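Q: The structures considered in this document are given below.
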Structure P
Amino acid sequence: MKNIFKHFKGDLFGGITAGIVALPLALAFGVSSGMGPSAGLYGAIFISFFAALFGGTNTQISGPTAPMTAVSMVVIAGIIAVNDGDINKALPAILLVFLLAGLMQIGLGLIGIGKYIRYIPYPVVSGFMTAIGVIILVTQILPAIGYYPKEDTDLVENYKPQAEEIILSNILKEETGEGILVLEDFKETITRAERVSNEDILKEAQTLAKSETSGVVGAIKVMPRALQNINWLELILALSTIFIIYGFKKITTAIPSALVALVVVSGVAYGFGLDYRPIEQIPSGFPVPNLEIFTKFELGSITPYIFTALTLALLGAIDSLLTSVVADNMTKTKHKPNKELVGQGIGNSIAAVFGGIPGAGATIRTVVNINAGGKTRLSGMIAGILLLIILLALGPVASQIPAAVLAGILVTVGIGVMDYKGLKAIPSLPKDMKIGPFKLSSEVVIMIVVLILSSVWNLVYAVGVGLIIASLMFMKKMGDLTAQRSGVSPLLLEETWPDEKNFPVHLKEEVFIKHLKGPLFFGSTSEFQALSTQIPVTASTVIIRMGRMQYMDQSGLYTLEDVLMHLKNINVTVLFVDVLEQPRYMMERVNIIPDLVPEEQIFKTYRECVDWVLLNVKDKSA
């Protein structure tokens, strides 16, 4: 405990500065998620405090981040849609998914996954981060120009027939569940349908309008209509926010420009009594746990989102550990990855119980903390406490912030989160694959596939597809390299090893030597299979040198078996030299040894093999 307070002054300034930087972002991410500004603030408070308390990176500042918010949007929108567009009805299921993600993170840390996160390919991360930027940027254009689809009367009117169909379908489902729907009697159906009011239809149509215009594709579809209905005051507020954020940075970076923009633009809008749209009301008082997570728990409500929760957990892990590496480089320290995952998981779990959105280690806030003097986990805890004080003292004041200001802040976040380093490298990356007549870079293909799928389809599935493509391409490259290194050629053409230079000249036509260099696995089996077709017709014996083949998988094993059976059928004798432990174990399991290659044809050294050849192989040309 003494060591924690040793750097108290630096931690105090670091935590306060990081908390101030986090405030506008927490509010903006909360609004963007669909759960409101208070959810962003609650997430920032609890994740920052508990991830710092239990985590493995001393200077890490955690809270809602752009990637975590983008995935959360998918979860929130999906669960709200199946709950008649009512967020209060959907909230327990939403928070339960977030709680599950936090618990998964704890589990990942406890089983030691932290050290493996770094193996996720860079093109997948790059494409994902750029997609996050695109999603935030495109989806925030609508609120930045003051257009809200569910308030567009003409647009909502178009969805009323579909809304009536959905309401009627729901009535029929209810009756089926109650066992009262029969072909002979539709009286109950008619009675219930007559109870449906115009307000019910309007509410369902508004939900449909909002759902159909959400995400990148929905925003692009409705963009022409939105541009014809611009609220110029909202647009001016958003543009003023963006201008101050970028402009104030050129004056000084000592004060967070996002906070300056938030205070100045909100102050002007409120002070002059402008008719702007404020953010949702932020509840006053200390956050209270949402116990409906447990009391209204239904397994069926979260089973479709298990994979999404795991994605949130993994994404939070990647996000946090990348930030931990940045912190290590700045402070010359070493973080504990698995402990960090446990801390992040605890923070996300507690935030979910109190109604907050999930988060992760935030790079900018962590850098700000370190530069302001933060040195221990106390700085992250102070940042969380500061945000709680702001909530308790300034909640009603924060509720007057214009929605367009937060949209402007998010536009700058979207621009900033894109991976420009990866995008700039596209022209210079080697073109190592061919699709039809075009030569392309495999890494660029992965990046673009993840970027496009994440932006227009599904963030969760896009990452999975990217990882699969990256893995397949890696396997292909490794197979090609292995095959290239262990090239199949006769002794006369192959570059001989030093101990083969004195091989008897009169037997070179009769003996074929094959070098296996590297693993024989599914990626290299097709090239190895060519061995049986490339043996000269004069050869009666094949020497396979295995001293550099450390590993053989099941695909390699059966390919080897096929080749050996073919050679046996054409009366070619096979000799093994220096068989290592793992390949020998595999071959003994399927009886390649001794059925196809008996023990007397397996030699520890090349010299012993040559001696056998001299005794048993005859020169046919003699």
Structure Q
Amino acid sequence: MKKYIILIATLLFVSLTGCSGFLDEEPDKILNNDQVFSDPKLIKTTLANFYGRVTWGQNTGGAVNDFSFLDEAVRHNRDEINSFDRNWWRVYDYTLIRNINQFLEGIKATAVLSEDEKKPLIAEARFLRAWCYFCTARSLGGMPIVGDQVFDYTPGMDITTMQLPRSSEAGIYDYIIQECNEIAGALPVTTNVNSARANKWTAKMLEARAALYAGSLAKYNVTHPNLTVEGGIVGIDAGKASAYYQKAFAAADDVVKNSPYVLQARKNDNKARNFFEAVSVKSNNTEVIWSRDYLVPNSKHYYTKDCIPRSIAGEATSCYLSVLLNLVEEFEPVDTATPGQGAKFNIGTIASPVFYNTPTELFEARDPRLGGTVLYPGSFFGGAEIVLQAGQLVKDGSSWRKVAASFDNMGDKDANGKLVTSVNGPIMSNDINVNKTGFTILKFLDENPSASTFTGSDTWSTYFRMAEAYLIAAEALVETNKADDALPYINKVRERAGVKPLATVTFDNIVHERRVEFAFEDQRYWDMKRWRLADKLWNRQAETAKRRGLYPYLVVAPGDPNNGKWFFEEVNMNFLYPNNMHFEDRNYYADIDQGWINKNPKLKKNPYQ
């Protein structure tokens, strides 16, 4: 029987051998093993295909809607959703695992590559398989571990030999950790073009992250006794937590001390810009360890076109995401007396307003990472000021009142030439292309003017970067009662950010730091789940379950000392989202689909199914 590997056009133009394209051609056909493994170019093309198939979760090349499911941003069409969907970002891709195993089988047997040439390619494939298992485990818990087996059905065979039971949740994380530990030595130790391919440090980062997740699940699942399945398929023994944290620290610390990556800190005079470049700009980047890369025109996405402010959009209306005040307030004041935690803005009320001299004053006093993540009123992007103005605050006698333009009149000025409501908003309307919260997203926007057109963008999505290595090390130390040892790691990240160092570090500081450092980087959802905090944070009743915005108003009051200043009003997003965020225990694990069970009756269901 001939075995086949499906080669699908991945549009991944990242270098395998140098600055030339990862793919020199775009195969879109089925080739058998003899064809693939007799040609070194096709072997590498097949590997490139696998890289294109592991893009899961929030990412620039995915659905923009994915960034609006949590407490970071909202989209602009009304949504009456009552609770989280437990199957968001669920991964169950045993077809990919089979294809990788076919690849491993074929490359080991081929004679067109030397053993030295095979080793790093085999390690890369195993890394991608480990990443697939990790993304599966974080949504489903313990799942079948196939190993290197390639199952081939022949008529009359006992089908039950191909049906594997679910691994324990600890077992699947142990497998990922072991795989990464074994392959690290076979992978290159140097960086590669746009960090698009796995090297030793990518493997160590996955080892560290998997061990950290396993440690968190072991420590915190005890607070949710209903989240268990017989055999440990879901749930990890609390006694294993410390060992996992130690493994997480060892792997992360190896990256910190021995890898060629460093926290990017080239613009100490502009910390906000520095942070934006460290995360979102590929050129000469020293921080990103692994990314999903793109290269226009053959490999592109429309994230910038969809998210760029309306006033500077290209060929299409845009601004499909609005960043929530929930996130913005988490960026702490630079001069805070309580470093390591967010703070509410001092804005007063219309009856007793607090005024600011400029639209930016309120935000420039915050952690500079805010300015590298979010476009707030008065920010600049691509050389243009981003005007966000909900309306005017005018004075009637001794009282104040708001004046705002309708959707059809946005951008119009009053009789004295003063802008009423910006074309960028924010406004309360159902139009999908106008800002709703007073903030738009900056992270991963492309500054190339053509990126906001149908030409598309090739900004990357980041999987691993150096800041995570530091914060994994810090968290693992805090969780093993070595908080003093954790200080240098977390403070290194905070120093680069431009905020005060911590004198002591707590678990809550870790939660805070990861939120502001990794906003929109596919970390928030999984962090809240592994810490078992999601049901507390998004419980429908808590303040943290409400979606909030902040509307800026220009003060128009000739003769008043506050004329020309700015007032800000907090706004509830219930005109778009009438129901607060609601995460239940059942959302911690995704469904085991009945179709999967029909094919493999050995699969046990998850809690609350």
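Please treat every number below as a calculation from the coordinates, not as lab data. Nothing here was measured: the structure is a model prediction, and the numbers come from that model. Cβ atoms are built from the backbone, for glycine too; each structure is taken alone.
Q: Once relative contact order in percent (Cα under 8 Å, 6 or more apart) is calculated for every structure in P, Q, which label goes with the largest value?
A: Max of relative contact order in percent (Cα under 8 Å, 6 or more apart): P.
Q: Match the computed value 12, 18, 27, 27, 15, 1 of P(r) over Cα pairs in 10 Å bins from 0, in percent, for residues 246-325 alone to one of the structures P, Q, and report its label.
A: For P(r) over Cα pairs in 10 Å bins from 0, in percent, for residues 246-325 alone, the value 12, 18, 27, 27, 15, 1 is produced by structure P.
Q: Let me ask another. Assuming 17.0 is mean count of other Cβ atoms within 10 Å over residues 38-45 as calculated from a single structure, say which of P, Q it is.
A: It traces back to Q.
Q: From P, Q, which structure was distance in nm of label points 7 Å out along Cα→Cβ at positions 62 and 198 = 5.2 calculated on?
A: Traced to structure P.
Q: Ok, one more. Have a look at P, Q and say which one yields 0.80 for FRET efficiency 1/(1 + (r/R0)^6) of positions 382 and 574 (r between Cβ atoms, R0 = 41 Å, to 0.05), as calculated.
A: Of the structures listed, the value fits Q.
Q: If distance in nm of label points 7 Å out along Cα→Cβ at positions 238 and 342 computes to 4.5, which of P, Q did it come from?
A: Corresponding structure: P.
Q: Out of P, Q, choose the structure whose coordinates give helix-only ellipticity at 222 nm (-39500 (n - 2.57) for each DSSP H run of 4 or more, over all residues; to 500) equal to -10000 when calculated.
A: Q
Q: Could you tell me which structure in P, Q was used to calculate mean count of other Cβ atoms within 10 Å over residues 262-269 as 13.6?
A: Q
Q: Name the one structure among P, Q that log10 I(q)/I(0) by the Debye sum over Cα atoms at q = 0.06, 0.09, 0.11 Å⁻¹ of -0.48, -0.82, -1.03 was derived from.
A: Here the read-out was taken from P.
Q: For which of P, Q does P(r) over Cα pairs in 10 Å bins from 0, in percent, for residues 350-541 alone, calculated from the coordinates, equal 7, 17, 20, 16, 14, 10, 8, 5, 2, 0?
A: Only one of P, Q returns 7, 17, 20, 16, 14, 10, 8, 5, 2, 0 for P(r) over Cα pairs in 10 Å bins from 0, in percent, for residues 350-541 alone, namely P.
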